[in-house]
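Next up, some structures in structure tokens.
Every number in this text was worked out from the coordinates using simple rules, so none of it is lab data. These figures come from a predicted structure and were not determined experimentally. Cβ atoms are built from the backbone, for glycine too; each structure is taken alone.
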Structure 1
Amino acid sequence: MSSNFFDKVYFVTRQIPYGRVTSYGAIARFIGSPQSSRMVGYALNGAASQQNFVPAHRVVNRNGLLTGKKYFGGQNTMKELLENEGAIIKDNKIINFKDIFWYPSIELKHILHMEKLIFATNNNHKLTEVKQILNGIFEVTGLKEAGIDEDIPENEITLEGNARAKAVYVYNKLKTNVFADDTGLEIEALNNEPGVYSARYAGENKNSQDNMNKVLQEMQNISNRKARFRTAICLILNNTEYTFEGIVNGTILKKPVGNAGFGYDPIFQPEGYNISFAQMDAAEKNKISHRGKAIEQLMNFLLKK
């Protein structure tokens with residue numbers, strides 16, 4: 001079973017409110033795999049290893065039995081967690097099961113009926129990364145799939161301005177829900193350059209290697225190597241604009257390291273790590289990256305609409 005399946009299980013489980021429970025089967029049906037209840041349970045057995053908390057104790061079998069209790073470290077841990085949230089339990093079974101049952105297919109139905117979102121980019125690296133972060137919860141398509149082949153001008157002086165300009169351009173042309181982003185590498189010692197000019201720092205040909213070389217050249221003999229990646233997102237949903245931001249702090253390395261990722265990833269080391277973005281696998285990077293944080297805000301907002 002793919003990691004994407006597990007991610008969907010964790011995503012749905014995180015939506016279960018305090019004091020409510022659901023079943024393995026209800027989650028399986030919601031994510032489109034009705035025969036995979038056991039795999040949902042298997043995924044939740046390893047939920048403790050996830051960086052972001054997954055309330056796996058709120059998922060039981062279809063009869064309200066605490067069948068996963070042995071995976072919570074102590075014989076009564078799952079029972080105690082549920083009782084602290086108001087569940088009434090006797091003989092490892094939730095007595096008020098029907099009263100506190102949470103139906104993903106009802107509570108998250110807006111996700112099932114939401115139309116496809118257009119991500120205003122022709123950058124395949126960005127599109128792939130965003131799709132990985134969203135884990136199939138929302139269907140996203142790029143500009144080429146939407147029939148827009150031209151590059152949208154990015155002439156604003158801020159990341160927020162560029163994101164909005166791209167989103168407005170697509171919305172005016174297609175009259176459909178769209179989001180756009182702009183990302184910049186901001187280096188403290190360079191007065192936050194390249195910033196909004198990150199993609200074309202070394203010229204209009206937008207060559208990533210040339211951009212990195214220019215940054216490294218300008219950072220020669222500079223001891224302060226503090227930097228941050230910042231992503232600004234503009235969403236236009238039903239003709240209303242919303243903005244989101246994601247930031248990750250780090251340092252600029254003295255030479256490129258790693259072959260994964262794209263852009264400035266080989267010379268950026270995120271805070272708390274001893275490897276570059278380009279040395280991380282996609283899943284690891286997406287959990288902490290600027291774009292990952294901004295997309296997570298976007299996703300959480302859409303879930304509440």
Structure 2
Amino acid sequence: MAVSNEVIAESFSLLAKLMDIHGENSFKTKSYSNAAFTIEKLPESLQDLPPEKIFSIKGIGDAIGKKIQDIIQTGELRLLREYIDKTPPGIIELLKIKGLGPKKIATIWKEMEIETMGELLYACQENRLLLYKGFGEKTQTNLLEGIERKRQYAAKHRLGDALTAALMSAGTSLLGDTQFTEMYAMDFPRDAFLMSHMGEGNWAFARDDRPVKLIKRPLGIGGLDDPPTFLFQYRAGAATLATLVALGGEHFRLLVSEGEVLDTGELPGLEMPYGFFRPDSGLRSCADAWKTCCAGTNNPMKCWIIRARPR
């Protein structure tokens with residue numbers, strides 16, 4: 001199981017914050033926070049190091065070293081799971097608001113008896129936060145602005161999800177097999193986009209000469225710890241890509257790019273469905289036009305479908 005330093009560092013960072021919220025020993029929480037910082041800066045992958053080398057890293061030691069080994073072996077930090085299980089999901093969500101740290105979240109939860117972002121919004125609008133130590137007018141204003149940014153961000157993503165669902169539904173009805181994917185990276189030597197998105201894919205597009213696999217991998221986002229993931233490489237051949245862009249009101253723009261999925265070797269380090277798409281118009285031209293036509297919209301690179309088509 002591949003576990004990156006980033007995933008390990010994020011686990012210790014979240015553990016430190018949750019322990020702070022629960023009022024645990026500050027020495028322990030600081031040690032986990034420092035460990036997260038140290039791991040982020042490491043040039044080598046912890047997964048590739050022997051235990052004795054991990055234990056010898058400054059700021060790690062035996063106790064944290066053993067927890068790192070557990071993460072590498074199981075994909076999960078068990079102590080973190082314990083704290084997640086005893087913390088309301090809404091409280092964990094509050095950690096995403098810029099400028100709102102564990103100490104203030106502890107006050108919001110334990111003294112104000114607030115457990116969701118919506119409840120915090122109402123409390124700010126009613127000026128109730130001003131009754132508590134450490135919450136002045138500036139803090140309350142900043143929280144209101146932070147919550148509003150989160151709501152706007154969520155609204156944009158809901159719109160993106162709705163557009164993707166609409167495009168996929170239309171594509172399936174009109175064309176048969178379709179697939180959701182994303183411009184994951186640009187490969188200039190191949191003049192192609194590397195297309196891949198999370199663990200999503202339609203294995204009807206898989207190459208016939210390479211098996212479709214079901215793998216287990218840590219994800220660490222979206223509330224998913226260890227989701228089963230299909231892994232396959234797209235079948236080579238002519239293809240059409242499309243995305244739907246909301247322009248406001250009842251106006252939308254359908255963008256289309258024709259090209260081909262290339263016949264390439266495998267990418268053993270990529271644990272997602274993938275393939276290289278070369279636009280007929282060329283990589284640079286396609287990317288520039290796509291960016292121009294989608295200017296100001298929510299991550300249009302994730303609103304794609306792909307289908308094999310005859311030349």
query = Given a computed value of 5, 21, 24, 24, 19, 6, 0 for P(r) over Cα pairs in 10 Å bins from 0, in percent, which structure among 1, 2 does it belong to?
reply = 2
ask   = For distance in nm of label points 7 Å out along Cα→Cβ at positions 76 and 268, which of 1, 2 scores largest?
value = 1
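Computing distance in nm of label points 7 Å out along Cα→Cβ at positions 92 and 196 for each of 1, 2, which one ends up highest? Could you put the intermediate results ahead of the total?
Details: 1: 6.2; 2: 2.6.
Sorting by distance in nm of label points 7 Å out along Cα→Cβ at positions 92 and 196 in descending order puts 1 first.
Figure out for me which of the structures 1, 2 the number 15.8 belongs to, where mean count of other Cβ atoms within 10 Å over residues 164-171 was derived from the coordinates. Spell out each step's value before the answer.
Numbers: 1: 21.5; 2: 15.8.
Answer for the origin of the read-out: 2.
Which structure, out of 1, 2, was helix-only ellipticity at 222 nm (-39500 (n - 2.57) for each DSSP H run of 4 or more, over all residues; to 500) calculated from, if the result is -10000?
Numbers: 1: -10000; 2: -14000.
It traces back to 1.
If you work out mean count of other Cβ atoms within 10 Å over residues 52-59 for 1, 2, which one comes out largest? Walk me through the numbers before you get to the answer.
Working: 1: 20.1; 2: 13.6.
Going through 1, 2 one by one, mean count of other Cβ atoms within 10 Å over residues 52-59 is largest in 1.
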